[in-house]
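Listed below are the structures to be examined.
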Structure P
Amino acid sequence: MERNAMDWMPLDLSGRHALVCGASQGIGLAAAQHLAGLGGRVTLLARNEERLKEALATLPGEGHAFAVADFSEPQSVAAAAERIVAERPVEILVNNTGGPAGGPITEAEVDAFRATFEQHLVCNHLLATTVLEGMKSAGWGRIINVISTSVKQPLPGLGVSNTIRGAVASWAKTWATEVAPHNITVNNVLPGATGTARLTGLAAAKAAKTGTTPDAVLAAMAAQVPMGRTAEPAEIARAIAFLASPAADYISGINLPVDGGRTGCL
């Protein structure tokens with residue numbers, strides 16, 4: 001019997017509702033576009049309403065929506081999530097938000113740790129707990145956290161980020177174990193240096209501190225990658241889309257680097 005490609009690699013997300021955070025630009029927007037391209041209905045969540053409207057217009061398919069929330073205010077994120085699930089349960093949650101400013105850990109302010117912990121781990125937890133019952137009822141769910149390769153190998157000059165990303169990875173592994181009986185998977189995607197506004201900002205800050213140029217900083221980053229370049233947001237999004245699909249039914253609790261081979265450990 002002849003089989004088509006979808007039989008071999010089941011990627012169809014028709015009928016699934018995805019909530020994608022940080023979806024007005026960068027990796028979040030690329031992930032939303034790919035999930036919509038696989039047939040999912042997507043709700044975008046971010047703080048900038050005008051950018052969200054522009055992002056919404058780029059999604060293929062129909063039935064998509066957006067909601068506004070500021071991840072520096074966890075209760076606004078929780079309230080937005082409650083409104084979203086009241087309209088329709090969420091089966092796919094992509095936790096993604098901007099990282100903190102760079103700098104060595106020895107110079108980090110205590111408040112920076114607190115703020116980043118809330119923006120990342122606390123918001124992730126509020127979102128996951130809000131969508132959990134809908135996933136249980138569906139007997140199917142995906143929670144995908146966009147973190148960083150720093151959970152495998154801490155990155156120089158990103159002290160606060162290294163610390164909190166590691167906490168999120170442990171949180172996710174614990175969730176994966178507890179929700180697995182409900183056919184819900186929890187995985188982390190670990191981008192390497194990716195062409196986003198955050199990377200541009202980090203390069204500009206380092207250039208100003210070292211007396212070089214942002215382009216030179218970016219070139220040095222690319223030189224550290226075996227593939228000789230930084231990633232495009234769409235390349236990270238494809239990994240997210242795969243983990244969200246039925247093809248990844250038996251994958252849970254993993255950290256997946258998407259970094260061109262840069263991470264130096266297994």
Structure Q
Amino acid sequence: METRLAECLGFCFGVRRAVDTVYEQIKTGKTIYTYGAIVNNEEVVRELSGLGVKVIESKEELEKLDRGSVIIRAHGVPEEIYRILEEKGLECIDATCPFVKRIHKIVQQAGSDGNHVVIIGNAGHPEVEGIVGWCSGGVTVLEEPEDAEKFVPPHGEKLCVVSQTTYNYNKFHYIVEIFEKKGYNSTVVNTICNATEERQRSARALAAEADVMIVIGGRHSSNTRKLYDICREECAETYFIQTLDDLHLELPKAVRLVGITAGASTPNKLIEEVQNYVRINF
């Protein structure tokens with residue numbers, strides 16, 4: 001039986017940059033906080049917690065701080081959070097993914113120009129919440145094509161359409177096609193990052209060949225969930241796990257290929273643990 005990794009998997013540039021930033025700050029001996037989980041992976045957050053890093057969960061918690069250094073998570077935060085940090089005189093270390101930062105600038109300018117911003121993504125996701133917080137005018141979040149079918153621009157306003165960086169690439173373009181068919185006056189900026197496109201493409205290609213697919217990532221990770229959905233379309237025997245402890249496989253002898261992919265917040269050591277376990281035990 002063969003075990004094969006997807007061509008593109010695990011930590012992306014933005015996540016690695018954010019996690020490395022936290023470890024660098026730990027070395028300084030300062031009191032370190034992150035605004036929200038630095039990345040959507042419980043194992044990473046647990047490890048950092050063991051090194052003394054505290055997570056601020058809300059604006060209210062932040063307003064109670066009177067000292068310490070606050071690291072902005074990879075997903076980014078609303079503009080208001082920067083204002084609070086400045087008013088309180090707290091050190092702000094910005095680890096927002098540069099691709100997310102770009103979206104903040106796009107929607108901020110679009111709002112200033114009088115456009116209604118449409119964000120294609122998951123409404124409750126930290127990245128999307130952060131993007132909404134940079135919109136100065138009207139904003140709508142659409143999660144599914146069905147939402148796009150029902151959407152009507154307020155008073156015929158011009159639209160600026162952007163996407164969560166980890167959104168499903170094919171689904172994004174399908175939603176854009178819906179807007180085009182409806183004849184909406186819109187400017188579309190594809191803000192799905194290249195790493196996401198590559199990760200989804202390579203996962204789909206591997207799943208199409210595999211008898212079994214294993215997808216590794218945090219249970220709250222949007223990009224990992226999308227990888228799982230994509231793999232399920234190609235391979236019925238697809239498993240979503242957070243750590244090796246979640247993996248309960250009973251593989252029939254007919255299985256010839258087990259594919260493995262992982263979300264953008266999954267450390268290499270977790271991927272290696274799963275890969276080695278499957279190789280040794282099956």
P(r) over Cα pairs in 5 Å bins from 0, in percent from the coordinates reads 1, 6, 13, 17, 20, 17, 12, 7, 4, 1, 0, 0, 0; which among P, Q: P
Label whose coordinates, when mean count of other Cβ atoms within 10 Å over residues 87-94 is calculated, return 22.0 (choices P, Q): P
Source structure (of P, Q) for distance in nm of label points 7 Å out along Cα→Cβ at positions 39 and 111, computed value 2.9: Q
Of the structures P, Q, the one that 18.0 was derived from, the read-out being mean count of other Cβ atoms within 10 Å over residues 63-70: P
If distance in nm of label points 7 Å out along Cα→Cβ at positions 55 and 135 is computed and equals 2.6, the structure in P, Q: Q
Test item: distance in nm of label points 7 Å out along Cα→Cβ at positions 7 and 31 calculated as 4.9, pick one of P, Q: Q
Which of P, Q yields 1.3 [distance in nm of label points 7 Å out along Cα→Cβ at positions 15 and 95, calculated]: Q
For 7.3 (mean projected area of the Cα convex hull in nm², for residues 119-214 alone, calculated) the corresponding structure among P, Q: Q
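Coordinate-derived values only; no laboratory data. The structure displayed is predicted, hence computed values, not measured ones. Cβ atoms are built from the backbone, for glycine too; each structure is taken alone.
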